[in-house]
Structure 1
Amino acid sequence: MMRKAVAGALALLAVGAIGAAWMIERVGVTPRALAPYIEKRTSGHNPVIVKSGQVTAALLLRLDRGEPALPAALAVTLGAQPGAVGVDAVGAIVVATPDALRAALAQANPGDTITLLPGVYRFGGAPLDVNRPGRAGAPIVVRAAQPGSVQLEFDLVEGFRVKAPHWRFENLAIRGVCGEDRYCEHAFHVVGAASHFVARNNTITDFNAHIKINGEQGRFPDDGLIEQNTLTATRVRQTSNPVTPIDLVAANGWTMRANLISDFLKGEGDMISYGAFAKGGGSGNVFERNLVWCERTLRGPGQRVGLSLGGGGTGAAVCRDGRCITEQEQGILRANLVMGCSDVGIYLNSAARSSVVDNTLLDTGGIDVRFATSSARLDGNLVDGPIRSRDSGLLHLEDNRSTALWQMFAGYHPVRSLFEAPSSGDLAWRGGVPERAASAVGGIDLCGVKRGRSATYGAFDDFSGCLARQAR
């Protein structure tokens, strides 16, 4: 009799566990998303309810995200590097004052190189207008000879306002120094006819949307490159304006490669921010080999999304086609590492024919593909979270490794446990490398290393290749 009773009890528990897991998957809400909702819904009631809401929210966050880690001091080969890119041209235009830089921008010709002498340059008032066109094969270059030697301080809504094609900016350190965060919108505003823009090896700090790209009067700044820049903030941005270090609207053919994007917290308004997005009816935009660390040194309330095709949507008036039937077409997210986000690591919103390949997501809410106008091929991704279709988004799932929602609620993280200490940036494999059965070998990984003979899930074969020499 006792054995039958125990067996019956175990059967009921098993059925209950299966039912709970089914319900969790059906509802489709991660613990990190449910926790603030519960805390908000129980606030303002009697102390017992308030306390119970706080305790429940804290438990859900601990199960999902673990204990908060100390800020990681991690030197990587992604983002701006100490070695200079590019070279000074013979006969470079040398400037040493803010007024001299403004004058050089206003008089530049194709093929000119404008080199700033070491020092601190502070700007207020009007933006630095960039209206003189370069040419293919003869871009106009603005640069520092050595990274870190030139500091540009912008007390400006917009810093460089680029409206002409073929400009390149290299090795600069740019900081927003406005008294109120709403007045430091963009270090670069790339607009209208400013095609073939390049920003490479710059460190840009304390703006709302560090690099903003959009059309103007029916012209669009296509075919740009944002490569090996560090985009970050030293504090939570106290603004209700959009907070997105790379904010690309309606342009085509951009590549965002090998950037380090971190600490983009929005403290007012809807408190939703993105590391980078492309939206507004554009196509052919590529995010590859970026490290997006939503909460590297800063913490706070609100929702932070890593990378997105579609962002939060776009008003029809500013869309490339004037309608935004889809937010993005044929976008690619490849070999990116996205970490420490209070929301999903990758979000596709009305993003048709997207390719999401060989990305690693750790301590995020996973990947969401949303709305019937979204379709995505996902292959080779290593996701510490679920891969989900929402509102009829179309998934073409090939060979990926991910974590089920019920596992997150149980505090079980099989993908995260593949690494030594991911919350502090130690991404050495704890055990064996998670090799794929498929032979999808080839390409360049997150660290800039050619992929090995055996196929590994995620953005890299060996993270030590991403560490700067002094950090190895």
Structure 2
Amino acid sequence: MARSTHSACTSVLVGKQATLDGSTLIARTEDNAHACNPKRFVVIPEQQHRKDIFTSANNGFTWELDGSGLRYTATPEVNTGEGLYEEAGINAAGVAMSATESTYTNEYVLAHDPLVKDGLAEDALVTVVLPFISTAREGIERIAQIVAAKGSAEGNSILLADANEVWYLELATGHHWVAQRIPDDAYAVCANRLSIQEVDFASDDFMASEGIRAFVEKHHLNPRPDTFDFRRIFGTYSQQDTHYNAPRVWYGQRLFTPGVVQEPEDLNLPFIRRADRLLGVDDVAGLLSSHFEGTPFDPLGSEGDERTRTRYRSIALSRTQEGHVLQIRPNRAPEHAGIHWVSLATTAFSPFVPFFANADQSHPAWESVAERPDPESAYWLLRTLGMLAENRYELVARTANDYLKASWQKAHEFVAATDRTCAGMTGAKLTATLTKLNSAFMDRMLTDLRSVLQDIVIASAEDSRLSFDMDANL
């Protein structure tokens, strides 16, 4: 199956003082150029590397892997012929990583430091970084080491978190980047644009590539020399940004900070925001599942007109392949802190399923390698649900929404019950118990999914236009 390079995604990052329970949260949708590019949800086991050479099937990038590689969760491609694209996961040390959100740099900067064709790219990032780090900062440092040696093949933004810190790193050119720690009491929504603004090089909350200030000064790239605004110097301010990118940030900030009056086409929306309430996993997942509900810009809505409903690129799309919220909970050992909430296929209609990261495997339906529709594959069942729900939206919207609400309740009940069951457990016993409980809950989700699909098929059949009413027998 042919596939094209990923070139989209929406990201959300939330600091620990901005969440309901003190968790750190990083989250993202993974979009593709095609509607069907199936994904798997798997656990990658711990591995001992002895100077093994990783080679990317995407662009030939190579990197030496040495030492112990931690176990981690991941959502790789089913078809790995052009790269693994593991995208997101939580490792055994309690570090979460999501890579990447594609971002773009202006041509003036790229003229002086072009991207490197066989450099580090999205397909390899999680694979060569996440198993080898024990904190979010170590993740930044490892990426910096690789980019300094090999360069970057793409403009990419990367999310990293541990129990204490949330970081956002933007790879802008072949060798230059900036990373910022999200303040503990704040959040950020990012959408395919360079987002970081003023950089404080003296602050421990920023990291940057060596020589970046000298590079900017040498090539006269800073239009406002009294400050170092990374977005202004390296970023883009294009028509695509106006219609494709900025509205998603506007909508996210509208949901979380509704008191702020902003316009969807504003290209100067702030990177860092404070919410008007504490945020939970549901809030973040709800944003990733949204399509501008309650506005004239909802492609499935009734407000506005055909022009407004197609004016902006939605957050959840038919070509969304998976979404994730990576939660690292406070005051817990790493082996019980991480929950990988995963939603396969279109997030608008697929539930986010909680998976305790300290497990040996996920579930056969979520691990399916089916490249074409298959009733035993969670991805393909959820893809079918999304297709049916979108095509008959007015008819089945309530059924789909009731299913998603019930899924959220069951998910939170599962997390609470699992915490009670596993209280006091450690080591191999905890891992085995979490593996078993995760799988049993996924069985329940699979049963519910098949049931709602049956309901929608029956309702759609009854609503067929190939009907004619005369009497009860005809």
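Values as computed for the structure displayed
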{"read-out": "Read-out Rg/Rh (Cα atoms, Kirkwood Rh), for residues 220-331 alone, computed value 0.97, structure in 1, 2", "value": "1"}
{"read-out": "Read-out relative contact order in percent (Cα under 8 Å, 6 or more apart), computed value 10, structure in 1, 2", "value": "1"}
{"read-out": "For distance in nm of label points 7 Å out along Cα→Cβ at positions 372 and 452 computed as 4.6, the structure of 1, 2 it came from", "value": "1"}
{"read-out": "helix-only ellipticity at 222 nm (-39500 (n - 2.57) for each DSSP H run of 4 or more, over all residues; to 500) from the coordinates reads -5000; which among 1, 2", "value": "1"}
{"read-out": "Per distance in nm of label points 7 Å out along Cα→Cβ at positions 68 and 404, the highest-valued of structures 1, 2", "value": "2"}
{"read-out": "Highest-scoring label, criterion being distance in nm of label points 7 Å out along Cα→Cβ at positions 396 and 436, among 1, 2", "value": "2"}
{"read-out": "Structure with the greatest value (metric distance in nm of label points 7 Å out along Cα→Cβ at positions 252 and 340, set 1, 2)", "value": "1"}
{"read-out": "At a computed 3.4 (distance in nm of label points 7 Å out along Cα→Cβ at positions 60 and 420), which of 1, 2", "value": "1"}
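Since every read-out is calculated from the coordinates, none of them should be taken as a lab result. What you are looking at is a predicted structure, and each value in this text was computed from that prediction instead of being measured. Cβ atoms are built from the backbone, for glycine too; each structure is taken alone.
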